[in-house]
Structure P
Amino acid sequence: MTSATTKNKLKIAFVLDDGFDSIDGVQRNILTLGDWLIRNGHSVKYLVGATKRTDIDNIIPLSKNLRVRYNGNVLSISLYSSKKEILKVLNKEKFDVVHIQVPYSPFMGAKVIKHAAKNSLIVGTFHILPYKKFHNIGNYALGFWLRNNLKLIDLKYSVSLPAATFAKKTHNFDSEILPNPVDVKSFSTNAQPRNKSEINIVFLGRLVPRKGCKEFLRVIKFIKANSLIKRDFKVHICGHGHQESELKRYVSSNGLSENVIFHGFVSEKDKIKMLQNANVAVFPAIEGESFGIVLIEAMAAKSGVVLAANNPGYKSVLGSIPEVIFNPKDVESFANLVAKSAVSDTFADSVHSKQQSLVASFDINKIGSKLLSYYKVGLQKKFG
């Protein structure tokens, strides 16, 4: 490693034990950063677990994986990776920066870090905030297992203060905050003024208990029963998950079928359009959120009002606008906030203005430039 500190263009590896068959917050983070770095002339490869997708460029699968359910998500974990294959990739690519997503597996991520540490700047970003005691215990155990490997990381970041606090407790991972980025322009392009004769309320997320869709539908029932929104309104449920049949039965048995539409999984293009058309975008996740990238996406798409449940990750994004934070278990208060956001132009305009000012701080151009400067300073310090 003799020339990286004088290069204008860097070779960067993003390392993720999971694959790209499901695109959740961590995958969106590294793909957004990777796309921005490539557009700015840098070389990016993704060293990941087993992946079937072939529509994403620069992927190098390095492990055999097992699909598991964790923290309300379905993800894959590395079971085995070949030291020979890892060394082959590292020796061929000669990365200036190896940026790993934390927590990571002893069976893949740790091997990559161990063999790259002498020749590359090692950067780690901590992403999670579990909500079950069992998951917390597992992270303490993993942090202890990886304690020596974690010392090889030169620069340490977390996506939010709650994630950073958890990282310190479980992994002794002292980190600075670097939020998840969003390409704001891609979400706002072609956005049209909303039709004022319509009221569209949007839920976007997996249909699992942790994401709070059941609580949200109880609120819609309360709104309709108490005529809190006197005009016609539509509720768009975007996502899928094992709770879907239960939620559809709830809608049918409570006379909500005229108002509530289940769209199932929506493509990225359709997600953006749905958020652009939303008078109110509602995210009622009960717990287990380390950040709130979907909140930023909704603001970037210029949703009228973005409402977020009172959990640590969501508050790390919208805590500066407390009037949009709600308790998902308090049906009446939650319902009144949704209704107010839908029918009060004064409230909606005020909140929308604040949220449009806030979203710029999460734009990829700002976060990407900051990260790139960290890389270059880190390289200078490590290699001179």
Structure Q
Amino acid sequence: MLSATVLALVCFGLVMVFSTSSATALLSDGDPLGLALRQAVYALLGLAAFTAFTRMSPEGMKRLGPPALAFSAFLLLIVLVPSIGAEVNGARRWIPLGGLGNLQPSEVAKLALALWVAQALARPTARLTTPAGLAPFLLVTGVIAVLILIEPDMETAVICFAITLTMLLVAGARMKHLGVLVGVGAALATVAMLAAPYRRQRFFSFLDPWADPDGAGFQSVQAQIAVGSGGLHGVGLGDGVQKAFYLPEAHTDMILATVGEELGLIGVMAVLAAFVLFAVCGYRIALGARDLHQQVLAAGLTTFVVMQAVINIGAVLGLLPVAGVPLPFVSFGGSSLIMLLACTGILVNIGRRSPRHTGRLAAVADPAGDDRGRGHGRPRDARAGGGRRAPGAGR
């Protein structure tokens, strides 16, 4: 079900990328198939990553965590170098790769962070009941988030913290500690928003975009016009007009607005239903995973995709400030699509290794009562094995 949902979103995204980009390309004497063909190539590369991760062993995923995090941190550093990183609209988030497009290190960092946190939480030495035990995870996440903030990209930094907090929650961290962290994080995010003039302007334009429809509120206003123009059924696929130089970033961050205009409320609700289905499948996989490493990894990756979707959809519909976050699997973008398909491959991998009967967060013991595959050293619920602990349980 998860694979089918993602495949449907990717195919739908190819259609919408062509619809949103072809009009402006024709009006500019460009190739109407240009961006759609590039997105198709990214989708093929993403499917290759999907296939590779579906076949990777759990031990391979654990070993991948530290080098992946180190590599992503290196990319986040070099993208800030003016001679290497490309600056677009005041942000330095991309590394040009010539004819292959651009690499966005922050997309790599989200997956790498989840892999590292999962393997660190699976270590027997991990202690989450005290603030000191949480410190290493918060420190690493904080360093990654600061590097992303410098680009600047506040929304992705928030997603990184959400990934880590979700994984800590699933691993057994205390709610009172996580509550304090959420409060501190919200305060720091508020300070970061007010400290940067463009973020402050974006927030106040979110409160009333129509106060400055030709300035700070332009993108939000045009998105609302596009969605409102579609009505229930839309004006027809390919017949939207907002994408033709009216709606900024129509093929990336604001692609859902074009969906609303051309396919109407029905199209938007179908996209929302797909992401709800993704969330249900992802968290069910987390609930049924065999051991702590797979549980927290599945939960973190599902949160990564779902939260990114919520931020994008909220921005398009005017429920959240405008953010530079693409709609997962649908928006144009190579780095995002490849990393998201890699995440899906990991989730499918974990789901295939799950016991047949799922339902509790702790791993289910096998019929013989052996605790193979648990790996996190927690005492087994006596009810799962008929009231008797198997030999060697709790190792």
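Please treat every number below as a calculation from the coordinates, not as lab data. From a predicted model like this one, the values you see are computed outputs, not experimental measurements. Cβ atoms are built from the backbone, for glycine too; each structure is taken alone.
FRET efficiency 1/(1 + (r/R0)^6) of positions 17 and 297 (r between Cβ atoms, R0 = 25 Å, to 0.05) was computed and gave 0.25; which structure, P, Q, did it come from? Considering all the candidates, the number was obtained from Q. P, Q: which one has Rg and Dmax of the Cα atoms in Å, for residues 57-264 alone, as calculated, at 20.4, 59? Only one of P, Q returns 20.4, 59 for Rg and Dmax of the Cα atoms in Å, for residues 57-264 alone, namely Q.
To test your reading of the models, identify which of P, Q gives 23 for relative contact order in percent (Cα under 8 Å, 6 or more apart) when calculated. Walk me through the numbers on the way to the answer.
Values: P: 15; Q: 23.
Source structure for this number: Q.
-21500 is what came out when helix-only ellipticity at 222 nm (-39500 (n - 2.57) for each DSSP H run of 4 or more, over all residues; to 500) was calculated for one structure; which of P, Q is it? Corresponding structure: Q. Here mean count of other Cβ atoms within 10 Å over residues 137-144 was calculated and came to 14.5; which of the structures P, Q was it taken from? Of the structures listed, the value fits P. Largest in mean count of other Cβ atoms within 10 Å over residues 41-48 among the labelled structures P, Q is structure P.
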